[in-house]
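No value in this document is a laboratory result; all are computed from the given coordinates. This one's a predicted model, so the numbers in the text were calculated from it and none came from an experiment. Cβ atoms are built from the backbone, for glycine too; each structure is taken alone.
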Structure P
Amino acid sequence: MDLTQDGYVEYKRVNVAVYAKFSAEGGMIPEKIVWTDGRSLQIDRVTSVDRAPNHVGTILPVRYSCVIGGAVRHLYFEAQHEQWFVETRI
């Protein structure tokens, strides 16, 4: 793990496109992430959805904990700007 001089890991926000399914009850479930270079990752399943703080200083987004290729990753939806993003270490 790379730490800054003061002992913290730094992150940056990366906006991504997301294909999502909308249920009749109004829920939104992400199914695939598409990076700006066109690469895509299929989401195997969503394990939890909650409001959670992130590392990049955004208004409290909705955090989707997703299993992608066997690993748990977090995908965020910021309703105010209607944008999806992930966090990557700097």
Structure Q
Amino acid sequence: MHEGYKVFAVVDASGNHSKLATDLTIARLAQAGVVPIDIMATLSELQGSWNRPDAEQWAAVYAQAMPHYQLLIESYLKAQQVANEHEVLDSQR
């Protein structure tokens, strides 16, 4: 930081013995100019965009890091299938 770098701390990448200790550590880092960030935000920063050839691999990474994200992926894929195959929506039956 002293040499002009922007420093990020992935705060959920390691554990701590209490929430208070975690909160104090994050506050101390923030006071020093470090940007607290979590693993999902880190992945998003690294990925940059869904408009890339390896988007499917990124989706798998997200689903592994956050299992309920798989539900969003399945919902999106089903919506694409319905649109592409011109299926009648349940709400239109």
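Given a value of 19.5, 63 for Rg and Dmax of the Cα atoms in Å, calculated from one of P, Q, which structure does it belong to?
Attributed to the structure labelled Q.
If helix-only ellipticity at 222 nm (-39500 (n - 2.57) for each DSSP H run of 4 or more, over all residues; to 500) comes out at 0 when worked out from the coordinates, which of P, Q was used?
Values: P: 0; Q: -16500.
This figure was derived from P.
Consider the structures P, Q: one of them gives 28 for relative contact order in percent (Cα under 8 Å, 6 or more apart) as calculated from the coordinates. Say which.
The read-out comes from structure P.
Work out distance in nm of label points 7 Å out along Cα→Cβ at positions 28 and 52 for each of structures P, Q, then name the structure with the largest result.
Checked P, Q; max of distance in nm of label points 7 Å out along Cα→Cβ at positions 28 and 52 sits with Q.
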